[in-house]
Structures are given as C-alpha cells and as structure tokens.
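J.: Each structure below appears as structure tokens.
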Structure P
Amino acid sequence: MFTGIVEGIGIVKNITRIQNGITLTINANNNILENTKIGDSIAVNGVCLTAVKIDNSSFCVDVSFETINKSNIGKLHINEHVNLERALRFSDRLSGHIVLGHIDSTSKILTIKKNGAFYLLRIACSEFIYKHCVDKGSITIDGISLTISNLQRSFLEVAVIPHTFENTNLKYKRPQDEVNIELDIIGKYIEKIVNGKTKDIDEFFLKENGFIS
C-alpha cells in the first residue's frame with residue numbers, strides 16, 4: 001500500500017527482456033535505497049513492483065506481461081525518469097490517499113499549462129475513468145496523489161503545486177505522453193456495493209425497506 005507522495009525520481013538504467021515480461025534496473029537515490037531489501041515493494045510510476053536485486057545505486061524489478069499491458073511500464077526507455085515511492089509503514093502519516101499500486105488504465109496528457117506558480121494538467125478521460133471519479137476527489141497519476149479540480153466527460157484537470165511538479169517526473173512530461181491512472185479504491189468499493197444491491201432489488205427488498213406495503 002502507498003500514499004501517492006513521491007519520495008524520489010529514478011532513472012531507467014537497463015531494460016532486459018525475459019520470458020513473458022521484462023526486468024528493469026533503476027538508478028535511485030539514497031532515500032529510496034536506504035533500508036530497502038529484496039522482496040520489498042516499490043511503486044514505479046504508481047505500479048507496485050517487487051525489488052529482486054539491490055546495490056549501492058540501483059534496484060531491479062521484474063515486470064509481468066499483465067503489468068506491461070495495463071500500464072506505461074512497457075513503454076519506458078533508457079534514461080527515462082520515473083516516480084518512486086516505497087511501501088507505506090503503519091507509523092507513517094497518510095499524506096496523500098490510499099494507493100494500492102494497481103493500475104486501472106493509462107491515459108494521455110492533453111495539455112500542461114503554467115498558472116502563476118502552479119501548473120494545470122489536463123488528462124484525457126475515458127468513460128471508465130469518468131465513471132469512477134468525482135470533482136475534488138483523489139486520483140493517482142504516475143503514482144502521484146492529486147486532486148481533481150475539474151471533471152468533464154472527455155477530460156479531467158488537476159492543479160499541481162510547484163513542489164510536486166519539480167520533485168516528480170511531471171517536469172519531464174509533454175502533451176501526448178502516456179501516464180498511469182489508479183482510481184480511488186473507496187469509490188470502486190462503493191460502486192460494487194451499490195451495484196450489488198440494485199441487481200437484487202425485488203418485491204421482498206422493496207417491502208423490507210419500506211418502499212411498498
């Protein structure tokens with residue numbers, strides 16, 4: 001589990017093809033590697049991956065074909081910048097929101113506009129994304145916990161503070177770049193519960209809840 005508060009920016013050092021996937025070697029700074037051990041989870045652009053090898057300056061993760069198909073990880077290239085976050089500890093502050101590291105879909109950046117000291121990102125919004133978002137709700141973009149400032153059927157916008165822009169890979173992004181999207185898990189659970197109830201509405205349900213006598 002993660003919070004969407006990026007701890008550092010890594011650089012893709014090597015990409016090795018393996019059966020049904022790839023192995024990524026990512027250069028990382030000390031605050032990511034310190035006390036990190038083999039088997040620990042690290043979010044790479046918001047994707048929960050497992051460290052399988054660690055040295056003084058980098059770590060390796062294996063990426064399955066399923067993750068490649070669902071995220072932008074398979075489209076990374078050498079020297080590309082990626083957002084990194086280690087797994088949440090129970091003693092940590094939940095500064096962002098609950099992030100699982102399980103990508104729901106990818107989407108494209110439509111525009112990046114500077115608005116005073118801040119930045120406004122417009123992201124293409126599919127029907128699936130729109131259905132699971134609310135205005136002023138949380139969304140994870142490339143592993144960054146952000147708040148939706150404007151939600152439309154064809155796009156959504158997020159306002160980004162200067163600190164977040166300068167300390168994540170957003171400062172390297174351009175329009176038409178593909179980003180990973182993880183939708184708020186609470187909203188998805190609520191939708192499942194509500195849909196489950198609506199499917200079971202019958203005469204008994206209506207009488208039990210006082211709609212008919």
Structure Q
Amino acid sequence: MFEGLTKTIIDFFSSLFLSRKNLKMGIYGAPNSGKTTLANRICKDWIGTTMGTVSPIPHETREVKIKEKVEIKKGNKKLTFNLVDTPGIATKIDYEDFLKFKMGEKEAKVRAKEATKGVIESIKWMDNMDCVLVVVDAVQNPYSQVNLTIIGNLAARDIPLLICANKMDLKKASIKKVESAFPQYRVIGISAEKGIGMEDFYSALFKLIK
C-alpha cells in the first residue's frame with residue numbers, strides 16, 4: 001500500500017518538474033541528412049505547422065530554430081517538449097561548393113559565412129539539450145567524421161540520443177550499416193519525407209525520455 005502511494009507521489013512530482021522544465025529535444029546531423037524534414041514531419045503530425053524550409057542546397061538551415069510546446073501522445077501517455085532544429089554540422093565549408101548549385105559568388109560567400117556561424121551555434125546549443133535526435137542519411141556511409149563527432153560530443157555530455165536512419169524509402173538505404181556503426185545506441189529507420197516508420201519513431205521518443 002505504502003509503496004504504491006510513494007510511487008504515485010514520485011510520479012506526480014516528476015510530471016510537475018518536467019512540465020516546468022521546458023524539455024529541449026534537439027535535432028542534429030550533417031547537412032542534407034533530413035533534419036528539417038524530420039522537424040517538419042513532427043510538427044505537421046502533431047501541431048499542424050512546419051518548422052522550416054528544405055532545399056537540396058546544403059546548409060539551408062543556418063540558424064537554430066525552436067518550436068515550443070510540441071505535444072505528442074501515445075495511448076494515455078503524453079510528451080511535451082520544445083523542438084530545436086539545428087544547422088547541419090560540417091567539418092569544412094567552402095563557398096566554392098555552393099557555386100555548383102548555380103549560385104553567384106557573392107551569395108555563395110555569404111551562405112558559407114552564415115553556415116560557419118550556424119555550425120558554431122549548433123555546437124554551443126548542445127549544452128542546452130535534454131535529449132537529441134541524430135539524423136543519419138542511411139544512403140551514405142555512417143562512419144563519417146561528422147556523425148562520429150556529433151555522437152561523441154553527445155556521449156561526453158551524457159545526453160540521451162536516438163539515431164534516426166533517414167531516407168529509408170531510397171533503394172540504397174541501409175539501416176544495418178547504421179546499426180553496425182553505432183551498436184550501443186537505438187537506431188530507428190524512417191523516411192521523414194514519406195512518413196515511413198514514424199509510428200515506431202514516436203514510440204521510441206517515449207523510451208528516450210524517461
């Protein structure tokens with residue numbers, strides 16, 4: 001009897017604490033891995049809005065964006081958090097890379113400068129995160145310096161994370177390669193664009209935040 005009462009009291013104060021905490025869930029990954037696409041999918045599914053614009057040109061998101069009080073439900077469970085979409089992490093940013101997308105030199109240099117600031121901002125924001133979704137392009141080699149750097153930094157900060165193997169709708173996508181690269185973490189295969197695997201993804205969020 002007393003054990004049950006104690007648990008009820010603990011659960012009550014835990015939920016009270018979380019509601020005041022403004023839980024921050026960050027989305028991290030390399031440029032064009034699908035971070036903003038995933039953010040848009042979450043927002044569309046639960047609050048009927050979008051987070052930001054997407055583009056085939058790298059570094060479309062160059063500033064941290066926040067969508068407050070996103071609430072998801074599963075049965076009688078409810079999870080509320082502030083969703084934080086961060087600029088893509090890159091180890092090298094060269095304005096000449098943007099020229100390939102028929103961008104003028106002046107515009108390309110501005111974008112490269114903004115993208116560099118965005119990377120610095122993303123890294124600074126890591127200390128503010130309560131949990132993180134690491135978006136990995138399942139078509140590309142998961143053993144990239146960027147992926148290893150992101151996950152290594154989160155591990156050093158002891159921040160809970162879920163790896164999202166994105167673009168699973170594409171033929172060359174391989175969740176097994178992502179799982180093999182990071183066996184100590186849970187990996188969920190999704191297509192943020194097509195909405196594939198999102199039910200399992202939302203279930204995983206409730207396990208990520210305990």
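J.: Upon calculation of helix-only ellipticity at 222 nm (-39500 (n - 2.57) for each DSSP H run of 4 or more, over all residues; to 500) from the atomic coordinates, which of the structures P, Q produces -13000?
T.: Details: P: -4500; Q: -13000.
Of the options listed, only Q reproduces it.
J.: From P, Q, which structure was semi-axes √(5λ) of the Cα gyration tensor in Å, for residues 38-141 alone = 30, 15, 13 calculated on?
T.: Clearly, the read-out refers to Q.
J.: Also: One of P, Q was used to compute Cα Rg over 2.2 N^0.38 Å, and the result was 1.08. Which label is that?
T.: Numbers: P: 1.15; Q: 1.08.
Structure of origin is Q.
J.: While we're looking at this one, here's another question. Hey, mean count of other Cβ atoms within 10 Å over residues 126-133 derived from one of P, Q reads 15.0; which structure? Don't jump to the answer; show the numbers that get you there.
T.: On the way: P: 15.0; Q: 18.6.
Value 15.0 for mean count of other Cβ atoms within 10 Å over residues 126-133 corresponds to P out of P, Q.
J.: Assuming 28, 16, 16 is Cα extents along the principal axes in Å, for residues 134-173 alone as calculated from a single structure, say which of P, Q it is. List each step's numbers first, then the result.
T.: On the way: P: 28, 16, 16; Q: 35, 18, 7.
It must be structure P, since only it matches.
Values in this text are rule-based calculations from the coordinates and carry no lab data. Quantities reported herein were computed from a predicted structural model and do not represent experimental measurements. Cβ atoms are built from the backbone, for glycine too; each structure is taken alone.
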